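What follows is a group of structures, each given as structure tokens.
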Structure I
Amino acid sequence: MTAGFEIGPHPAAFDGNTYANDETSQFLNGALVNNRAIPFPDNGLGVMVCLRPEQWWYIAGGMADADANAMKTGFSTAFKGDVLGLVETGVIPEMHVSSVPLKGAYRIGCWYDSRSKKRFNGDDAKPGDAGMYLSFDQEVFKEALGSDDGQGLGLFIRYGFANGNINEIKHFWTAGTRYKGLLPGRDEDVLGFGAANGRLSGSAGFTALNETAMEWYYSVQITPWCVISPSVQYTLNPGGNDEKDNAVIAGTRLQIAF
């Protein structure tokens, strides 16, 4: 559901984002890959449809097995019970600033989860759940006029809302930036920074009402087939617990493509 199709150069899968949508080449922290307020299931069976009435506008809808289990075949759980349905629409304009074309994508969507979920206050389970989300990205600076190589500066922001009576995260946002080709002679290298914040439900038993994560990464193109990406992450109130020390995670991702 998060990587199904593309509209032009922009991911149009649900909750897509040009600069924060792929843990294999962008941010490692899952909160900067997809919206944590959306109850995406494991990989399983589903159906998606995308319509493009205009060059700059698309509409997408989809339905997936909400009980999918990545350790089983899709047919073992497919549509025997509950489903997750999503509807999304977005505009993908090309803005011109001083005659420079700058691409962007602005998406809004909603979801419905048919599963019955227990309320945190102990009342009867609530049948069905719903929420909404936003995902924006925009080029703001391009190094080479007329070029489509992606070099330059881009910004992104996400937001999600869910029912705090039955979901641990009721408000969720991320924001960040990405620069490709920042250093002279390193046109394929990418520098990225992002921050994510989850506003936690006060009914879910957390000792902190917010958890915040930040990540910096620098992707170095060693050869056309080898990329190494050092990354540093910093998390405040990890696990929604203000009694724990803040967490620092440093690592490196190595990719070799044959």
Structure II
Amino acid sequence: MNAMKLNRRGFLAATALAGLAGGLGLRPARAGALDDIKKRGKVLIAIDLGSPPFGLTDAQMQPTGSDVETARLLAADLGVPLEIVQVTSPNRVPFLLTGKADLVMASFSVNEERKKVIDFSDAYGVIQIVVAAGKGTPIKSIDDLAGKRIGTTRGSTNDKEATARITNAEIVRYDDDATLITALVSGQVDVMASSPQVMAAVNLRRANDPLETKIVLKTNPYAIGLRKGDDALRARLNEFVAANLANGKLNEIYLKYNGVPLPAEMPKT
């Protein structure tokens, strides 16, 4: 009887530990994501479809944008179909770490904090973090932001940079770029800390009082995010980036959606 109780306790303890590991997203050792992709027969790429012009839905409710088109190019290069996993800025890293996505391509700026927990490919694009407001709003320096309400996207690099640099204003956080854009168009906030691409999307719907760049806070490279230790996949991604920078396809996609070309020399990640 005692032995049966001990065995039952051991079983329950093992079950609890397994549940805890599952809750934390811990997974057994495996060959690597590149092998997983090939065996599965499709690649799961996390894309934020609320972040124009990188990811959005068109009039037919189909995914489009520079990240979507680049992800399709990558899937074709890998020889497998693409499955888009929809994410927002705050859950890009969690979806990657818990295996809900193989890769993240969601205007994913490279920074030291993220590099502690995930790896990145070489950069395939760049994105600025700017403070923008209407022409009639006099802003020449961060000092001029005192007391203002500044909209940004929660959990994004824009949020982190604005929070670190702008300490004299109220930072108003929205869950995704689409919600931020709506807030700027409707006048919930009149100043933003985000990208020129978001500003352009706002101005399409705010023609009577378009935003303009007041301050450039930072210029960041963005890249493909992947789990640490997937060296074979990282090497394969870097080959893809190098080849498609050289043949002009990545620049063609970037120019199509952003209205400006990629830099002649891409920043390092």
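Where a number appears in this text, it was derived from the coordinates with a stated rule and is not lab data. This is a predicted model, so every value here is computed, not measured. Cβ atoms are built from the backbone, for glycine too; each structure is taken alone.
Out of I, II, which structure matches 12 when relative contact order in percent (Cα under 8 Å, 6 or more apart) is calculated? Going label by label, the one that fits is I. A value of 37, 25, 16 was derived for semi-axes √(5λ) of the Cα gyration tensor in Å; which structure in I, II was it taken from? Traced to structure II. Taking 1.3 as the value of distance in nm of label points 7 Å out along Cα→Cβ at positions 78 and 118 derived from one of the structures shown (I, II), identify that structure. Value 1.3 for distance in nm of label points 7 Å out along Cα→Cβ at positions 78 and 118 corresponds to II out of I, II.
A value of -12000 was computed for helix-only ellipticity at 222 nm (-39500 (n - 2.57) for each DSSP H run of 4 or more, over all residues; to 500); which of I, II is the source structure?
Structure of origin is II.
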